[in-house]
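Student: There are structures below to look over.
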Structure I
């Protein structure tokens with residue numbers, strides 16, 4: 001199979017070039033300038049497939065509370081938005097419910113690439129819970145770190161942890177020893193504590209600005225550590241979680257190589273306004289904005305492609321630079337760049353065709369999804 005007459009994205013050099021891409025058995029086999037083939041891109045941009053490493057569901061489906069059959073239907077909506085790889089989130093809940101949700105995600109049959117699972121809670125701070133249930137937060141038990149990473153295997157595991165909590169150093173080291181990646185989030189930690197956690201091996205900051213200690217001129221806080229560009233920093237680019245001017249400032253501070261777009265989407269994404277549930281908690285959605293009964297923001301209704309468009313328009317940065325924030329960067333953050341995140345011979349055939357405003361076609365491991 002060949003896509004030809006495309007503007008192909010070169011991740012390493014952050015540029016587009018006219019060319020074609022061949023793929024077979026789900027793998028990219030050749031990149032050339034051949035002028036014919038199976039799918040005429042008609043000059044559209046051919047990007048690596050988009051990657052969402054932080055999402056709780058969409059299309060009426062919450063990953064914490066449904067069976068594999070409904071999860072499979074939900075994943076089809078991600079593909080329509082050009083998202084070819086996901087790390088579904090499990091979140092703060094009774095421990096047995098977390099284990100069940102992990103099993104349900106792993107048992108789902110789907111065309112999308114579920115390369116890992118993101119454990120966002122219950123190992124976070126009661127001072128910065130966001131919409132997480134404080135009553136269900138847990139001490140940082142190292143035996144649970146081992147059990148959860150093994151439960152998620154052979155998929156990758158990514159954890160959000162508040163590094164100021166008791167036992168955090170050992171907990172983080174245990175996760176990393178067992179093959180997980182770790183992000184700092186839902187945290188009231190100081191700048192120094194955050195930087196120490198990065199020294200221990202943490203790789204990212206979870207939904208920067210939201211549910212973390214603010215930046216102040218004498219204490220940079222968790223946000224200041226995120227803006228330092230020392231690790232990947234996730235942003236929800238729906239212009240509600242973080243305003244347009246702050247997104248622009250943050251992008252300029254961090255640079256394109258450490259900025260990661262996430263959706264943090266919930267069941268209400270791709271649905272009408274109304275009442276939905278996130279891990280059993282009621283969420284009220286009006287004008288596409290989700291809050292719980294206490295008024296706390298409770299995830300988003302956006303998707304990665306819309307986030308990419310928002311970031312591009314807000315920053316006025318070169319499109320060639322912005323592309324990596326939704327492709328290579330999240331792949332590197334969670335340790336899957338060896339298999340996806342760029343259009344490279346030998347990598348999985350995860351790609352999208354776009355005119356910068358619409359997703360025209362998606363290929364996930366070589367399977368073609370027409371939009």
Structure II
């Protein structure tokens with residue numbers, strides 16, 4: 001029985017120029033990048049690679065339409081290696097390019113076509129949240145269904161994950177905050193996953209420890225202090241990515257997908273809405289079990305009683321960035337049951353990885369509470 005794997009080779013560089021030199025990036029390389037990051041750190045290096053910006057295909061999180069356009073551009077470019085420089089959206093889109101053929105994204109994500117790896121991928125994250133550089137997961141919105149769907153197969157692992165902390169320095173605080181919270185969610189959900197084991201727990205626990213320690217420093221010193229913590233948060237995100245790449249995420253992610261799919265709320269922010277509410281329900285439904293160990297661990301990090309860990313966690317995160325009510329995104333009360341039923345119908349992979357597998361009625365109660 002397979003219990004753990006770490007596919008991508010992980011490298012770290014102080015500066016973008018060192019990375020470019022080490023990997024000899026140039027002709028034959030297809031770069032998909034966030035425009036602002038590329039123009040700041042890579043354009044001055046005069047690379048001869050084929051470059052496309054994620055913004056060419058659309059704003060926000062990936063959709064099947066955006067990926068279809070990217071697949072066509074890649075086919076025309078005739079390149080042999082893919083370099084993804086960006087957040088989770090950029091890396092998730094680039095992962096699909098490693099697959100043989102020019103199939104439609106909807107066919108790929110619904111696994112209606114053969115999935116065979118044919119090309120090398122180097123993933124360079126520019127946020128501290130997704131962990132996509134070390135996971136075998138790609139997420140997209142299927143526009144015909146108005147929901148997100150995940151593809152989790154080993155064929156889309158990156159070959160190399162490259163960490164360059166300076167690339168986070170231009171990240172606006174709100175994106176930094178929601179990205180880091182997303183990384184924490186990867187760590188905490190993977191920790192209580194039925195697929196977790198000693199190996200994944202080590203990565204989950206270290207990521208949670210580093211992120212909470214970093215958040216407490218930000219509360220003490222202010223948002224600008226994050227510039228002193230870029231390496232720590234990028235590393236913690238990477239550790240969390242290794243954990244959830246093996247053990248998976250659960251109901252927090254599952255419940256966020258309709259909010260992102262219908263109202264285009266960014267991935268990290270959407271996940272944030274459900275974190276403490278879902279874990280409070282886990283605590284209520286199954287207090288004796290893995291969550292006991294988690295609560296004991298979190299109480300040490302948060303310096304509080306075990307019974308108060310989720311209240312204290314919520315209080316800390318709200319000092320980092322305030323959450324909204326679901327209705328503030330445009331969600332209506334009439335959508336609550338529909339959202340819950342759509343999660344039960346389309347997100348079984350994630351629900352099966354949850355600490356407690358929630359019914360649509362239980363998820364509807366959570367939506368209603370947060371509405």
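None of the figures in this text is laboratory data; all of them are computed from the coordinates on show. Fair warning: this is a prediction, and the values are worked out from it, not measured in the lab. Cβ atoms are built from the backbone, for glycine too; each structure is taken alone.
Student: Who wins on distance in nm of label points 7 Å out along Cα→Cβ at positions 8 and 288 among I, II, i.e. which is largest? Display every interim value, and only then the final one.
Tutor: Numbers: I: 3.4; II: 4.2.
Checked I, II; max of distance in nm of label points 7 Å out along Cα→Cβ at positions 8 and 288 sits with II.
Student: Then there's this: Given -15500 as the derived value for helix-only ellipticity at 222 nm (-39500 (n - 2.57) for each DSSP H run of 4 or more, over all residues; to 500), which of the supplied structures I, II does it correspond to? Working shown, then result.
Tutor: On the way: I: -7500; II: -15500.
It must be structure II, since only it matches.
Student: Continuing with the same structure: Output the label of whichever structure in I, II has the greatest value of relative contact order in percent (Cα under 8 Å, 6 or more apart). Write down the numbers at each step before the final one.
Tutor: Working: I: 21; II: 16.
Evaluating relative contact order in percent (Cα under 8 Å, 6 or more apart) on every structure, the highest lands on I.
Student: For mean count of other Cβ atoms within 10 Å over residues 64-71, which of I, II scores largest? Show your work: numbers first, answer last.
Tutor: Working: I: 17.2; II: 20.6.
When mean count of other Cβ atoms within 10 Å over residues 64-71 is calculated for I, II, structure II comes out on top.
Student: While we're here: Among I, II, considering only mean count of other Cβ atoms within 10 Å over residues 72-79, which has the greatest calculated value? Please list the in-between numbers first.
Tutor: Numbers: I: 20.9; II: 13.8.
Greatest value across I, II: structure I.
Student: Thinking only about distance in nm of label points 7 Å out along Cα→Cβ at positions 264 and 296, which of I, II has the largest value? Could the numbers behind the result be given before it?
Tutor: Numbers: I: 1.2; II: 4.8.
When distance in nm of label points 7 Å out along Cα→Cβ at positions 264 and 296 is computed for each of I, II, structure II gives the biggest number.
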